[in-house]
Structure I
Amino acid sequence: MTSTSQATPKPGAPLNSRGRVIAASLVGTTVEFYDFYAYATAAALVFPHLFFPSFSPTAGLLASFAVFGAAMVARPIGAMVFGHFGDTFGRKSTLVASLLTMGIATFLIGLLPTYDSIGVWAAALLLVLRLAQGFALGGEWSGAALVATENAPEGKRALYGTFPQLGAPIGFIIANAVFLVLNYSLPGDAANVDHAFLTWGWRVPFLFSAVMVIIGLWVRLKLVESEAFQKISEKGEVKKAPIGYVFKKYWWQLILGTFIMLATYVLFYLMTNFTLAYGTAPTDAAVPGLGFARTDFVLMQIFGVVFFGVFTLVSGPLADAIGRRRLLIWVTSGIIALGLVYSVFLLPQANAEFTGALAQTFLIFGFTLMGLTFGPMGALLPELFPTTVRYTGSAVAYNVSSILGASVAPLVAIKLWEFGGGNPWLVGVYMSAAGVLTLIALILSKETKDIDLETMD
């Protein structure tokens, strides 16, 4: 892999304009998260029927979520591979490679034969492509965050760091909007719509990703390599083995970064995967849920995700003003509190409208906290590491946390929901426990907003 650049800007001008930085960091992560959410939605609604039909409904859902979680195991591997190339050859070419890998894997999921065609091989191929998605996302996020923060004006790193974070809510909205459009546009009554959706409609969001990948590649190929990386390259300070160096010298920062991110991951996947499964489960099922129609609950989630996006943007200026650590301590305390009142919002009520109002309120609160905790991560995790190992260090911390948080969160939540006989209060306790671990990591950490990214070591 080699680093390429466009024409050199005029003296004194930034290497990448503000518009180019925003577009490159936002568009790429939007594509990546769109691909991830397309799978997440299908994992809850489609894949149990098409790839695990011989299982019971609960077991099929668990198997589908297990494949979903398997990608999280691949993410640290992707973090180390893409981190090595990003710290050795540059951010730009590495970001292009991660986007291509993610896009190809997602497109191929849309072409997969199902269990009825090739039996268990269908699930095996789904697992392979899901691992490829996780591998690619392992290198995507940190590269996008570095494009934003290493090109940020003084005093605005957290604000610029929210640009790649916005890809999460935007990708969620686009992916679920595509599913909703399909559901409403397929002809016939409800039974026929479901049949058409399960037969071919579910493939469209995955195939559509090719269009978004092309747009993302076009934007990223216009990037100029960051000045921070160019300086260490010119000085001959590039590490030959950044992964070994970061584990040897910055192991404490890796641990802190991993646990600082933990509550964010658990909250994120409980608010998306678990609530979708719980919210659409029938009230008279063996493990009862809220009984909402699929389209109704997805619309409720999309409304909640709007708050996710808004408060992601709000978190940037707040973190620049009062510090990342102080803001996150308050937000994490809110996550702990929300977990403790989980069942207050998410139990069926005698009045169906009241059930809907409480569930929507819960989604708004949860996604608001999600924006406030996810937004500052785009600046905080890269600020833990020097330029020579920043891609590797931030990527490893971010993605090892995905194993501890995201990979097991849906599985643990489903089992706790089942154990509680349909009452999700134990799921809330689980979320609060993750928040306590993150709070401890934040208390042990130092504020990073005033460090100089180019001189730290």
Structure II
Amino acid sequence: MLLEFSCSNFKSIYKKITLSMLASSDDTREEDLITFEKYRVNRMTAIYGPNGSGKTNVLQAVSYAKRIILGSMKRELGDSLKVLPHKLAGKEEPTEFAFQFVTKGVRYAYGFSIIKGMIQKEYLYYFPNNRQTKIFDRMGLEVSEGPSFKKFSEASMDALKDNRLFLACAANYTKVSEIEAAFLFFKEELKLFSSANGSNRVFGRAIEFLKENPELKPTYLKIMDYLGTGIKDIEARAETVTLEGLENTDRLSEEVRKMIKNREIAVLESAICYEGFKTDLESEESVGIKKLFVFLYPYLDVLRGGKVLLCDEIETGLHESIAMGMLKLFTQLYPETNAQIIFTTHDTSLLDGELLRRDQIWFTELDGKRSTDLYSLAEIRNVRKTESLKNGYVSGKYGAIPMLNKSIFDDIVSEFQSLNQDEKSTSFADDDTWEE
């Protein structure tokens, strides 16, 4: 489980923001919560906000921190960490990330900071029997271990560089189960999905997932049926072939043929079966069906494995009732696991009061310095349990909504009408630039 994530000085995020999965005192839908020690934890969190307010950057901060952790051992001496600090930040201001999470039934706290492209600070603590215990603290290249841990191996210390995280070095060169568990949380239990992912790569993963987990195919199809798609079956194939095994290669140039002659080429085929006919998924299906096909594999993987899924703009390409149906199903499938989903959205239909508690609804908006502010609906006073959250949000009661400048509306209309009357204005009527 993810309990809390904090970040500062990353893209539009300047001052520290904190996203918490811990439940408030609200007693609504207690059955949907996860209980761990003294904590009540939400399974689901939605982030709303106007375009450009930093919703995606919150998830990208998590993604960036994960890439820094998992890519540490690949960085060589002199490789600088590529950070995108806030535009108003000074060169001496660090970019910081901090996580509180649970893995293997134990709570951990891990964080690190980057300054001038190098690791400044890093720490890892855990809480056996709910008591804080230091595993290590790191300042620059100096590492101090906690009193319960023996001196870390020479190999892990030798591997440490100012552009590498000690968590990765120790996980690879020191047999400390707590360090391994923390590292594997980021590698195996924290998953990210974006509709902007490359189609071939994502299709390939989805096909491989179905191939490797045939027992999940009936669930895959039942969810498709529940969502009203009319899909009866999915035929998927993933294999590698040489040039001779490819079809429709007549249009390949001789140069391309020479390049791929002795290479193995990944071939992905997927067909959607309806009553009486089939369609090719990639070339004939709608954006919505494609989105469902690729989204269901991380969705089911996270649910079954009790992992954490972060999804940017979950409703993209989907009808609002399908997005609602999938989120309602999320809390019901595999209830014995601690699966969580955190997503950004513009879909106000999810604010109907039947899906999300107030502490599951978060907002982003920009302050006067164009820095992202992140806050929960539970922090806003005078929000009655009986009020329409959708109406409250759309009306601007909770903030985090685009504020149109109505004072210049008439000016825009007047100027555009003047352009239309100008005989020298350019016409795009016969231009095919806008066509696909």
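Given a computed value of 21.1 for mean count of other Cβ atoms within 10 Å over residues 127-134, which structure among I, II does it belong to? Here the read-out was taken from I. Quick check on the output: 1.13 is Cα Rg over 2.2 N^0.38 Å, derived from one of I, II. Which one produced it? Answer for the origin of the read-out: II.
Taking helix-only ellipticity at 222 nm (-39500 (n - 2.57) for each DSSP H run of 4 or more, over all residues; to 500) from the coordinates of each of I, II, which one would give -24000?
Only structure I yields this read-out.
Quick check on the output: 25 is relative contact order in percent (Cα under 8 Å, 6 or more apart), derived from one of I, II. Which one produced it? Of the options listed, only I reproduces it.
Read-outs throughout are calculated quantities, based only on the coordinates presented, and are distinct from any laboratory measurement. Here the structure is a predicted model, which means the values were calculated and not measured. Cβ atoms are built from the backbone, for glycine too; each structure is taken alone.
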